[in-house]
Structure I
């Protein structure tokens with residue numbers, strides 16, 4: 001495979017892991033970060049101590065804080081930044097007049113607050129009708145960087161584009177499937193973070209496997225309901241970017257969203273938990289967006305509603321559990 005010119009925007013754990021994966025395939029991938037001081041540190045130390053500790057970044061990977069340098073002459077631009085900062089970066093890219101023949105790939109799992117838009121919608125809104133795909137799935141960054149067998153999905157409405165990107169990312173340890181359900185793949189990757197917070201709360205309260213199984217299975221129902229109402233295919237949520245990602249995020253010790261929930265279940269406030277974290281837990285803001293979407297589309301999402309109440313209405317986790325368990329009797 002020739003030296004495709006690739007830029008990854010976002011020097012967090014996932015962006016760093018993807019840069020390493022592509023480098024190992026013999027591709028030329030650069031890494032952009034928004035904070036010059038930390039970028040300088042990364043470039044010198046070659047270990048992302050904040051977001052991907054103990055993993056060496058190869059010297060051939062260019063690391064820069066200059067956005068113009070990062071996107072100039074690139075053929076593939078990958079967005080790996082927190083969802084709430086994407087629009088700001090896109091506006092900067094638009095001002096730099098990036099060539100329209102570039103392929104864009106979003107690996108972001110979130111929903112923009114306020115607009116309630118998925119990441120692909122935000123990208124199209126800001127930079128127009130560009131070639132675009134999304135990548136999602138159960139992809140813990142540390143495991144991908146360690147070349148632990150992993151699967152993911154690339155979704156695009158363009159069949160040729162998704163097959164082309166499948167070939168770029170596929171390795172013996174990183175298996176890529178393709179899908180044309182962009183809505184379902186994006187929503188699965190975003191909404192599962194809410195259920196991960198709920199599972200973390202369950203862990204923090206000292207509950208067991210039965211409780212987590214209930215949250216996983218009923219959480220998947222909620223995700224599927226909202227996804228269907230928004231135009232996704234229900235079967236997408238039984239796949240890698242739905243059930244697969246849901247299970248991983250709810251049980252992994254590396255899951256930021258599960259960690260947030262666990263700390264809240266142990267009695268800490270959301271403010272206290274966020275003050276301790278270097279990394280962004282997308283599920284915190286996604287809960288806000290998903291609750292608003294459930295009202296907009298008139299979809300029943302009781303777990304999401306209770307997580308929202310715990311995070312934003314100071315409801316106690318114990319009370320939230322009681323209210324979930326004492327809901328009106330119904331068929332499955």
Structure II
């Protein structure tokens with residue numbers, strides 16, 4: 001796990017603020033001081049959740065998307081750590097591990113010729129896959145629930161594979177997303193993680209919630225039709241435009257399909273209206289609908305991990321970054337709160 005950078009006291013000092021008479025999230029959360037024997041450290045810890053960031057958007061670039069997902073972890077961490085520590089947030093049950101850093105890959109990318117970039121991106125996504133898979137597997141094997149923040153949706157593959165290996169069985173996945181991410185097996189990128197996970201035997205049942213009809217190809221629809229016993233979806237248009245079904249009823253249907261065994265919760269910020277992301281949409285679910293979604297599915301005992309991805313932040317827009325970080329911290333605490341009785 002050479003790419004894993006743990007949270008240091010210097011990092012905490014730089015991004016947190018204490019206030020007299022209050023206890024902040026960062027003061028009660030747990031951390032690790034070294035990575036010498038991470039599996040044992042995790043197994044011995046009494047926490048339920050292990051949170052880490054993924055600083056990469058190479059998978060997004062490999063899928064011709066908008067960069068920025070690699071910067072999401074920092075504003076999210078700052079927002080989360082400065083929340084109040086109370087009975088609702090319960091930070092003592094969370095180990096904040098740090099982040100997977102891929103600066104070494106970006107350093108090499110700056111020297112790659114333009115006509116070789118796409119091939120290089122997709123080769124590097126395979127390296128990122130290995131890191132995410134190994135870390136998620138280690139966390140799940142220790143009996144903990146991983147929460148993955150930042151990066152492209154390519155990292156769903158590592159979350160699924162790592163969980164599957166740790167549990168020694170296929171798992172299910174629920175994807176809150178405008179897209180299926182079932183593109184062809186043409187080399188790894190953010191648009192085909194679920195298809196690779198299916199074809200390689202790690203993903204069993206897969207439900208896409210809120211699919212946008214305008215951005216789903218015939219090839220993908222044909223693939224879903226051929227796999228309809230294991231892949232199902234509803235569309236955003238049916239839910240929010242034509243009103244064929246309520247959000248609540250649609251959630252119950254999706255829950256019935258994926259909750260028969262362990263499942264991962266995937267939140268792609270492309271699905272949330274007007275949130276800066278790799279494929280930002282003017283028409284999508286609201287923030288509060290997203291929060292209800294995370295809480296509802298997170299409250300099921302078979303929920304195995306939470307992965308929030310594709311939010312794009314910028315180094316020169318501190319206000320938007322802070323709002324994005326605040327959004328993700330809401331989703332994280334909604335998940336923590338949903339699981340507090342287990």
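Just so you know, all these numbers are worked out from the coordinates, no wet-lab data involved. Because the structure is a prediction, the values reported are computed rather than measured. Cβ atoms are built from the backbone, for glycine too; each structure is taken alone.
Which of I, II yields 15 for relative contact order in percent (Cα under 8 Å, 6 or more apart), as computed?
Computing relative contact order in percent (Cα under 8 Å, 6 or more apart) on every structure in I, II gives 15 only for I.
Consider the structures I, II: one of them gives -12000 for helix-only ellipticity at 222 nm (-39500 (n - 2.57) for each DSSP H run of 4 or more, over all residues; to 500) as calculated from the coordinates. Say which.
Computing helix-only ellipticity at 222 nm (-39500 (n - 2.57) for each DSSP H run of 4 or more, over all residues; to 500) on every structure in I, II gives -12000 only for II.
Which structure, out of I, II, was semi-axes √(5λ) of the Cα gyration tensor in Å, for residues 72-231 alone calculated from, if the result is 27, 23, 16?
The value was obtained from structure II.
Comparing FRET efficiency 1/(1 + (r/R0)^6) of positions 16 and 184 (r between Cβ atoms, R0 = 30 Å, to 0.05) across I, II, which is largest?
Once FRET efficiency 1/(1 + (r/R0)^6) of positions 16 and 184 (r between Cβ atoms, R0 = 30 Å, to 0.05) is tallied for I, II, the winner is I.
Quick check on the output: 12.6 is Kirkwood radius over Cα pairs in Å, for residues 176-255 alone, derived from one of I, II. Which one produced it? Display every interim value, and only then the final one.
Details: I: 12.6; II: 13.1.
For Kirkwood radius over Cα pairs in Å, for residues 176-255 alone, the value 12.6 is produced by structure I.
Of the structures labelled I, II, which one yields 0.75 when FRET efficiency 1/(1 + (r/R0)^6) of positions 240 and 320 (r between Cβ atoms, R0 = 30 Å, to 0.05) is computed from its coordinates?
II
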